[in-house]
1. Comparing Rg/Rh (Cα atoms, Kirkwood Rh) across P, Q, which is largest?
2. Of the structures P, Q, report the one carrying the highest value of distance in nm of label points 7 Å out along Cα→Cβ at positions 207 and 295.
Structure P
Amino acid sequence: MDAGGSTTRAIVAAPTGERLGESWAGGSNPGTHGAIQAAAQLAEALGGALDQAGRRSRAAVVRAVVGLAGISALRDPDVRARMEGALAEAGLAPERAVFTGDDETAFAAGTPDPDGTVLIAGTGAIATRIGGRRRVRSADGMGWLIGDDGSAFWIGHQAAKETTRQLSRGSDLSPLGAAVAKRVIPGQRPAEGEDHWPEEHARNFARTLTEGPPVALAALAPLVSEAYALDDPAAAVIVEAAAGHLAHTVHQVRTPGERLPVVLAGGVLTHSEPVRTALTRKLALGTAGSRILPAGCSAGGAAWLAALEAGVDAADVRLHGVFTRTGRRTGRTDAA
């Protein structure tokens, strides 16, 4: 299972890598959504995949790996009990499953190598050094209030701040400002008359955002890429800054001169071509000789790790490719 901040995906696979069942649900990061909602989403995705795999699938599961965003929340016994309860609710014995960080499963989705670095830039952002397919150390991943620099939340936050500045000036909006304002306060225009100021229109925009959950700012991130394509200077500044933050996060967990692979994962690096291109350029300058690899299907990476525990050959590169392949099924894409 790939249990992220925005989406949860479950795959039931045979030891050959054949996908027998597949299902999606909303995000199940307990730190972002709370343990109750996160557990419900986890149970929904897992139950759907097991149902699709057939009525005997629940008894046939040998091993399961759950790549969980916000895994540190499981240090709370109550949160762990609720998340393990979600597995049981879906019909999977918790003792057959192991929770691990979504960074470990994302790395496994990009390479069969046991050592290297993975950067996840989705709703949040974290870089992790992987040794023996386990987390050795990490950088950022501190959540929207303290960190996650370069993440979808960070990008959306910067877009909102830029829009506020433009609204306060009362001048024409750039493509980015216009798109963000339309998304947040659709159909609203500045009040007219001498007693009305542009700043009040900007404050209304800010109040509307503040009334919603902070994580909702991540939904504004795609608008930055769209404005970048229209040569919006403000969008270009945000893109370069996001890539710079992400590159810095990667370098924090690497040793100068090492040649181990770097795997890139997460919705920002999947959907935002401008951020991905800028980041790859920056990484190439500081990681000369290292392969920079896109992650495949992260839920497939989790399934492959489960298969390794069940005894499949870790050196079988072809089999790794089967488990982590991307593509369409049930009307969804791997980047969904």
Structure Q
Amino acid sequence: MSTAPWFIRLRLKTRQLLLLVTLAEEGNIHRAAQVLNMTQPAASKLLKDLEDVLEVSLFDRLPRGMRPTWYGETMIRHAREALASLHRAHDELSALKAGRFGQVSVGAVTSPGLVLLPPAVALVKRDQPSLRVAIDIETSPVLLERLDQGRLDVVVARLFAGHDNANLRYESLTGEAVVAIGRPGHPLVRQPGLTLRDVVDAGWIVPPAGSMLRHRFDLTFQEAGLAPPANVVETAALLFITGMLQRSDMISVLAADVARYYESHGIVSVLPLELPCHMDDFGIITRTDREASPAVKVMLQALKTASLTLYGRRLESV
């Protein structure tokens, strides 16, 4: 029996991987062929050859296009990962040939993006000034999807039950306290003994329904015997939140680190209101099924060094 990998035995072609991904995006063999600069018969043959060797149907042929089967969804996901890895390999080689150290892509949710990433990146640039660093600030679901796709090398985020965490390495850093904020000079800023009952009828800017923080925000009022605020605007957009607060007496709820940052720049004021709700721990997340490049290892070590100073969390060295 041959010991060669299956994709070598089946003569899997890079153009077949490109066709899978493009077909998934376009939903039409003709448009996919145009994107890949090939004829439709050539694209159809590439797909049929792949389906023949895999002995499964990868796409359902519909009257107005094509839709991936379950087999197709699996192959498309892995094709995206393989192509992303090839792109990274090319970028690393180009960087090395140009005398640069390499590149690393890091994603984070807002709080560590504001507090942890700047000192970590400063450490990296101090020791490796030619290392290219790309930063994404997004929600945990978006970051984990990009990590799965190979578009990010490291993320600082939260794991959640709906995501497949089987091939992820997670190193917890810290949880997040939550505070209420208003504009500088807001009438509630100096109100002593401020309670939930004092603010239940206020205008609130709150996270979108369905988010974990919104659930815990509403639960905080319910546990105090109050209905959650009804006068609300729902958004997670920080630029809108800070802009709206400065133009009104509305108040909002925000992670404490983010709120203190904006307060230090005179953009908002933290209200003297105790909010027992908090966010789950976030941590450093990487893929266990991918070997870290030298550039990724440098970034990971910088994140762990900075986290010791910021959160008092000592993590295993890279």
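1. On the way: P: 1.02; Q: 1.07.
The structure with the largest value is Q.
2. Numbers: P: 4.0; Q: 3.2.
The maximum falls on structure P.
Just so you know, all these numbers are worked out from the coordinates, no wet-lab data involved. Bear in mind that the values here come from a model prediction, so they are computed numbers and not experimental data. Cβ atoms are built from the backbone, for glycine too; each structure is taken alone.
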